[in-house]
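Asker: Take a look at the structures below.
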Structure I
């Protein structure tokens, strides 16, 4: 889309102007009128086309910049202005993590979603990931196997372990979804770990399961690692119930 394209920017109702501007921009991205790298019209021009205040346009741009949808370039000439950005994985993950944390989904739904995403990713990793990815996962296991590791540090290393496997699967969207769900579970899982009276027994079995998962990855056993991941997540949900 060029800067002089005047089609599709219809006037908007005057209530909640910035939200309506956000919606107008999102609609044009969704229908393909705006693509990665395309510029938005200048602020004054866009406000005039949509018949909203420049403040409404400015606030909408700030919101979408915060989400990673837009990026601003300072300067002059064709390189300056506000452009549609490729949504960074971190921005998508942060957005999804907050929604998962706030939506109070039933625990059974969270467990089922984790199993579906992570078992599929692990199977793909077993078939396609390089040995360097498995070496990175091994480092995380070594961290979790330190005898004096705190429960909080174990929880964080466990999260990185699951995320590393999801990323090794090679599907960026699935990895982002898995990362978001595991990130949303950080605090409730930590509370469950801290309150576990039989933690020594639990952590011993978790470490064993982790080693079995890595062994299956290195053996390129896609079906086996998918089953191990599923059983591991179910076990964790049983012994570390979320509040």
Structure II
């Protein structure tokens, strides 16, 4: 067992949470699932595993993750989502990791899946994120969505081998619903930061999003799924800036 805590925040993730929790078997004796009001059986599934179910209110991604991290047994936090399992190689390397250096953070590569297809290109290709860190040195910012980690410049960034297996979505319809919700939250976050959006920004950013992900990042090599991802991400961009323009207009009335 490694002296780290796995921390997950979730709501209504019954379809994926079991597989994710199973992947941590033998890694640690502290797995926290911080639930924000699930009513689909998620909580019952969590109780079947060696995990601590904690329940609390939703305060946006950043604040909620910090609240969940504060409940951990260990200072080293492996921060994942309910649809992010780990593979055996990553587990083995986590077990062997020397966690004596507090001012180190660990990046982990992701395999992102659209249904059963591994997305090798486009928005989700060559994906990696810092997900292992010491909470005494590192915390999440307070962003409601697209939260980021805050850490001093002196922190050493290391890569740990293996993959997080991210089940991004079961199908295009689910992904579209998820991205529309994120777009609205992102617009509200941009609004509070004082950002503006006009017609030119809405359309130019939308077009560039599609071109970047489908052509520049070679999303077309993922076939029809690559096209769907590029289209939905462009739609996300359109909704985000359109909603931001509406919020700007409402403020000026």
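Asker: Of structures I, II, which gives 20.5 when Kirkwood radius over Cα pairs in Å is computed from the coordinates?
Answerer: Structure I accounts for this read-out.
Asker: Distance in nm of label points 7 Å out along Cα→Cβ at positions 69 and 149 computed as 3.9: which structure among I, II?
Answerer: So the calculation was done on I.
Asker: Quick one: helix-only ellipticity at 222 nm (-39500 (n - 2.57) for each DSSP H run of 4 or more, over all residues; to 500) came out at -11500 when computed from one of I, II, so which one is it?
Answerer: Matching structure: II.
Asker: For the read-out mean count of other Cβ atoms within 10 Å over residues 165-172, a value of 20.8 was computed from one structure; give its label from I, II.
Answerer: This value belongs to structure I.
Asker: Now, a different point. With distance in nm of label points 7 Å out along Cα→Cβ at positions 133 and 197 computed per structure, which member of I, II shows the largest figure?
Answerer: I
Asker: Could you tell me which structure in I, II was used to calculate FRET efficiency 1/(1 + (r/R0)^6) of positions 53 and 189 (r between Cβ atoms, R0 = 25 Å, to 0.05) as 0.30?
Answerer: II
Read-outs throughout are calculated quantities, based only on the coordinates presented, and are distinct from any laboratory measurement. Model, not experiment: these values are computed from the prediction. Cβ atoms are built from the backbone, for glycine too; each structure is taken alone.
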